[in-house]
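Values in this text are rule-based calculations from the coordinates and carry no lab data. Bear in mind that the values here come from a model prediction, so they are computed numbers and not experimental data. Cβ atoms are built from the backbone, for glycine too; each structure is taken alone.
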Structure I
Amino acid sequence: MADNNPLTEPLWFVLPFGSAPIHASPDKRQALNHALGLKQLTSICISQPSVPHSIAAQQMNKVAGFKIQQGLDHLVELSFDEAQAGLSHDFKPALPLIIYW
């Protein structure tokens, strides 16, 4: 876990042993057929009321396809396949999540 992580930010942790399922050997590979035809998570945007200022947040903002920023409310936005279909689903108010594909 990240050191000195403020309670106003997500809990940052790293799983160095993880890899994408597509990289698994064929005998261990999981089926990756999604009902909507989604193939790849291409961007993540996390919004929160406070300014993200931890070292972990600053480092994560350097990762392509990832952004954490100040916003009016807590919100996670996930884009699959570069949102090429131009479709989305907003789960608010039940869940602060919007998915684009």
Structure II
Amino acid sequence: MAAIEVMVVAHDPEAQQAFARALGPRGLAPILASTVKEAEAIVSRQFISLVFCFDEVPVVVSRRDDWERRRNALRAGAFGYILYPLAPEEIDRALELWCR
């Protein structure tokens, strides 16, 4: 069975690699993009099951632990808000929400 492809959109290579290291052991294949435009090009060519995107939707990843920012992201349609530096349990929580 092929791994589920999950995209990480982040301009920071360190953040991309942190997600790649966290997703791989969970049986997920990380697809990395540096910009939303790059992500759109990838999505136009292949199916992506879930997208983690810094300060965009649907799962917002941010360095800011700010309740107002979190609330605004969720109101804008995000179903998750993850803090960076990454905590593996945050990815697990986002995956649980996605699977519902």
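Compare distance in nm of label points 7 Å out along Cα→Cβ at positions 16 and 72 across structures I, II and report the one with the greatest value. It would help to have the intermediate numbers written out before the result.
On the way: I: 4.2; II: 2.7.
Greatest value across I, II: structure I.
Matching task: 6.3 is the computed value of mean projected area of the Cα convex hull in nm². Pick the structure from I, II. Label of the originating structure: II. If helix-only ellipticity at 222 nm (-39500 (n - 2.57) for each DSSP H run of 4 or more, over all residues; to 500) comes out at -1500 when worked out from the coordinates, which of I, II was used? Among I, II, the structure yielding -1500 for helix-only ellipticity at 222 nm (-39500 (n - 2.57) for each DSSP H run of 4 or more, over all residues; to 500) is I.
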